[in-house]
Structure I
Amino acid sequence: MTRIKRGIIAKKRRNKVIKKAKGFLGRRSKKFRAAKEALMKAGTYAYRDRRTKKRSFRRLWQIRINAAVRAEDLTYSKFIAGLKKANIEIDRKILADLALNNSEIFKKIVEVCKK
């Protein structure tokens, strides 16, 4: 029976992990076991934060809209209620962008909501 040497395959597998851990601090980027553990942790955080990012951006948009609406003497909640009554279906991302970049258009939307 012939002898099977796995050195090349095992080294490839380890190098793949270490390559993914490039940029990690200290031995987490150099040693296989530490790199493997760091990657598992990083993957967990990445999975969790892909969901958290959606929440934090929505919160940011609400803060931006609220600041722009209060300059027009209206509250955020009354503004959103006015949008629903006026059947204006613009999401918060677009509203926040309009408030930041196109203030004239945003003011027209606020005027419609005040009525």
Structure II
Amino acid sequence: MKGSFRDVQGVRILDLSGKITIGAGDVELRRLVEEALAAGKNHVLVNLKDVTHIDSSGIGELVACFTSVKRRGGAMKLLNLPPKINDILQVTQLITVFDVFDDEAEAIASFAG
């Protein structure tokens, strides 16, 4: 997995691509979220548009990161879910845990509310 970040209106956007799987992508995701929190960015938007695959370890890491951000008084939301990942979150009922957006501007605005 490759990951980069950008800050837009006080929101740290993590742009991810490739596979979020055990031993590689999950570690990178955790690093990006920890860096955001260390930089005082506790509004995190995870852009999954270019993610091609996620395994149970990747799903677990998404949940762990969500919990870490929430514990710090922040919020982590998901953007641009590919159909496969959306299906996994539906089946596991995790879709009810995350706020999910298809529009970046709308997602950014949701942190202000």
Structure III
Amino acid sequence: MSITQETLQLYLDVHNSAIDSGDFAPLIALFEPDGELHFVGIEFGPFVGHDAIAAAFRERPPVKKLALNSVTADGNKATAIYATAEKPDERAGTLVLTTEGPRIRRLTISVIKRPTDG
């Protein structure tokens, strides 16, 4: 497993734990101090730096646990198809993570919106 795959799995594990605990600080700590969080498919962000990412999680905390369906890695970049844990066979979007060492430099979360999403 590459560092990007490990980092992506760690992000997912910490994300899912934060849903249970309500504590997103460990999630934010996975990013470089000037790391970036971007969304595609929803109007939210982008966010650059720990303070902005923390504010994003306070303003609009994620509420669904995620599951990875497939991961590919190339160098310092990993791409994963993800689903919600409650519907693990239904694609919810794509995560693209770029690392700089063990931390996240940039995470782009593409969201598939469905007519029932509201």
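Observations
- Entry that produces -8500 once helix-only ellipticity at 222 nm (-39500 (n - 2.57) for each DSSP H run of 4 or more, over all residues; to 500) is calculated, selected from I, II, III: III
- Label whose coordinates, when Rg and Dmax of the Cα atoms in Å is calculated, return 12.6, 36 (choices I, II, III): II
Read-outs: derived from the displayed coordinates by stated rules, not from any lab. All of these numbers come straight from a predicted model, not from anything done at the bench.
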